[in-house]
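Quick note: the coordinates plus some simple rules give every number you see, no bench work behind them. Since the model is a prediction, treat every value here as computed from it, not as a measurement. Cβ atoms are built from the backbone, for glycine too; each structure is taken alone.
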Structure P
Amino acid sequence: MTGHGGRIDSQAFLASVRDWARELGFSHVGVADVDLSSAEPGLMQWLAAGFHGRMNYMAAHGLRRARPAKLVPGTLSVITARMDYLPRDAPDDWAAAERARLLRPEEGVISVYARGRDYHKVVRARLQKLQDRIAAHLGAFGHRVFSDSAPVLEVELATRSGQGWRGKHTLTLSREAGSMFFLGEIYVDVALAPTPPTTDHCGSCTACIDACPTGAIVAPYRLDARRCISYLTIENDGRIDEALRPQLGNHVYGCDDCQTACPWNKYAGRSELPDFDVRAGLAGASLVELFAWSEAEFLQRTEGSPIRRIGHERWLRNIAVALGNALAALPEGDARRQPLRAALHARAEHPSVLVREHVKWALAC
C-alpha cells in the first residue's frame, strides 16, 4: 500500500464509519495502531510450546502475525469490526438450550457459528462494502480486508481497539455482547487515532476453564489447541487422539462449551442478517442421520457453509467418535443402541483408513 495523503478528523471519520458499519450488520467498530510488539513474546512462547498443533501456517508466518506493517506494507492503522452471529430466532435461554444438546447423546452437535452461511464470506464481503464507503468518502486509499483469513492477531487487535478484552478462554469478550461474534479487520494506510481499550472483567471466574471437556484451557488466557475440540474436529486432518475421544461427547463440528458457560454471554447479541439463520439439518439432527450422508449429499448440504472445508472423510471421522460416545453413554439393553451400531457397521469397510479406524474404535465402546 502507499500512504494516503492529507489530514482527516479521526473522530468525525470514525463516527461515519460506525454508521456505515451498522448499516452493513456490524455491531461495533474500533481502531488499533500497528505496534503489537508487546504481544510478540507471548506469541513466540505459545508457538514454542507447540500449542498450535498441526496448524503449521501459524509457525510459518511467525512474527508477521504481530507486525501488521510487514504483513501489508504501508499499513498505519487497523480498523476492527465485530459482527454478532447468534441466529435471529435464538431463544433468550440459548446457552441453556445448547448445553441441553450435550445431554442427548444421539444428537450431533455443530457449533452455533457453523449452522448458517460461511462467516468468512459474509464478513469479508461486508468489510469490502465498508471500505468502498470509506473510499467514496476519502478518495483512493490503500487497504486490505481480513476475516480469519490470514496471519492476523485478531484478538490482540480487537482488544487494543476496545472491542472487548481477552477472556480466560482466549476469545474476545465484551460486556455488551459476550463472545458470540466474528471479528474482521481492514488494514489501511491512513493514520487514525486508536480507540481506547477496555478493562478485563473476568475477575476470579473460571467457568470457561471448568467447562472445557478436554482441559484445553491449560491456564487462564492460555489454550493448548491440540486438546481443543474445535481444533480436533476441524483443523486436525488426521486421527483424533484416542485418549481424547471420550471427551468429545456428541460434538461433531466445533465446540461452544467454554462460551455457553460464560456469564457474559447472557448479553450475546442476535445477528440482524439471515445469513446466520440455522440451515435445515444442522441443529437437532441425529448422529445416525448425519452419518448416513453420502459425499454428494454432504457437499450439497454444506454448500456455502464453513463445514464443507473439512470434507466428507473428516465429517465421518467426527461422527464415528460421537457414535462411540453415544454407545458408551447408553446402558446395555437400551433399544437406542441398535441403530447406532447398525450405522457404524454400515461404514466398517469404508475406503478411508481414517474412517475405518474411528468406526472400529466406536464399535468397541
Structure Q
Amino acid sequence: MKKFIPVNEPLITNSDVLSVSKVMKSGWISSEGPNVKLFEKKFAKYIGHKNAVAVSSGTAALEVAIKSLNLKKGDEVIAPNFTIISSTLAVIKEGLKIKFIDCDLYDWNMNLDKTIKSITKKTKAIIATHIYNFPFRIDILKKICEKKNIILIEDTAEVLGQKIFNKKCGSFGDISTFSFYANKQITTGEGGMITTNNAKLAEKMKSLRNLAFGKKDRFNHDEIGWNYRMSNIQATLGLSQLKRINQIIKIRHSNGKRFYLNLSKNKNIYIPGPKNSYSKNIYWVIGLLIMNKSLKIDSKKIAKKLNEYGIGTRPFFWPMHKQKVLKSLRLSKSKNFKNSEYLCKYGFYLPSSLTLKNKEIDYICGVVNKILR
C-alpha cells in the first residue's frame, strides 16, 4: 500500500462539521449549551434508560458512577482482570476492595461462572465490561444481582449499538457507562455518558461531574466532585453522529465479516466469527489471537513486522494483576489469570476504521496470513 494504515481513523462527515461550526458561531460552546441536555435525552432514549449524564470521558463515567453509590471503605467490587485500567482506578480511588475475574480465552469477557462463584456477602457491586467483540452475558448476571441486591455497573464503552437477544447493551445495568473517544462507534473527540433508570442517582452524578456546587450557596460545595463536564461543542458532534449509529454498526459488521472470511482458515490464529447464539459481533476492533506458539511470534513481534508493511496494530490489554502501578497495592491474592496472561502476550488487533476500503482489508489480511502462515 502507498499509505500507512493506522489502527483507527475517526469518520467525521460534512454534516458533523456543519453542526459543530453552527454551534460555535452561536457562542454556546461550554457545558451550559442546550445540546448537552439534548444529547443526554436522545442518548438515553436510544439505550432504553430514563436518564443520561454526559461527562468528559469513559473513565470519568466510571469514576462518577462508583462514587455516586456511596459505598463504604472496604466494600467489595467485582471487576474484570482483562480490561482497560479505568474500572480498577475508579474502585481503588474510593477506597473499595476489588476482586478480579479472569477472562475466557475465546470471547475475552470475564468468565461468567467464576464471576458468580466469586460473589460473597461483602460484594456490593459488579462492573461487567463488554470486551472488543461479543458482549458479556450480562443478561444472566443481572438476574443474580437482582436476587442478591448487588449493584450492576455495565461498562459499554466498546460495544455501543450491540444487542443481546435484541436488547441493547447498556440497558441491562443499574448504571451503564459509555465512551466517545475517537475510536468508538460514535465520537465526541473525548467524552462519555452514564445512563440509569434511577433519577436520584442521576442527579447525584450530575452534581459530582460539576464540582458538587452547593445547592444553597453555589461556591460552598457539598462534597468532593470533579470538573468532568462535556462541552456543548462535543455534545453537538455526538448528536450528529448518533443520527447514523445504525449505519456505523452495519459498516463495522460488514468490515469485520470480510476480515473473518480472509483470516478464519488460518489455523495459526483465532478470529471471532460474525455471530453466536445470542448476539452479532460488533467488531469494534478486529482482534486476533496467535494460537501456534511454535511460530515464536507474539503480539510485539508481529506489530513490528506489520509496521514494516505499513499496517498499524495495538496489543491487547495488559491484565490488572500484572500492572506495575498496581502491584505495590497487592490488590489480588490470586495468581491464576492464565487466560488474561495469554491474551496479553499473543493478542493484538488490526485496523478497524469505518473509512477502510475492501482493498485495504484484503491487503492487511494477505500480509497477516503471509507472516503467520
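Looking at structures P, Q, which one was semi-axes √(5λ) of the Cα gyration tensor in Å, for residues 213-308 alone calculated from, given that it came out as 25, 21, 12?
On the way: P: 25, 21, 12; Q: 43, 21, 14.
The correct label is P.
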One of P, Q was used to calculate FRET efficiency 1/(1 + (r/R0)^6) of positions 93 and 189 (r between Cβ atoms, R0 = 30 Å, to 0.05), giving 0.80; which?
Q
Cα Rg over 2.2 N^0.38 Å, for residues 237-284 alone, calculated, reads 1.39; among P, Q the input was structure Q
Work out the source of 17.9 here, i.e. which of P, Q gives that when mean count of other Cβ atoms within 10 Å over residues 125-132 is computed.
P
Any idea which of P, Q comes out highest on distance in nm of label points 7 Å out along Cα→Cβ at positions 13 and 357?
P
Among P, Q, considering only mean count of other Cβ atoms within 10 Å over residues 141-148, which has the greatest calculated value?
P
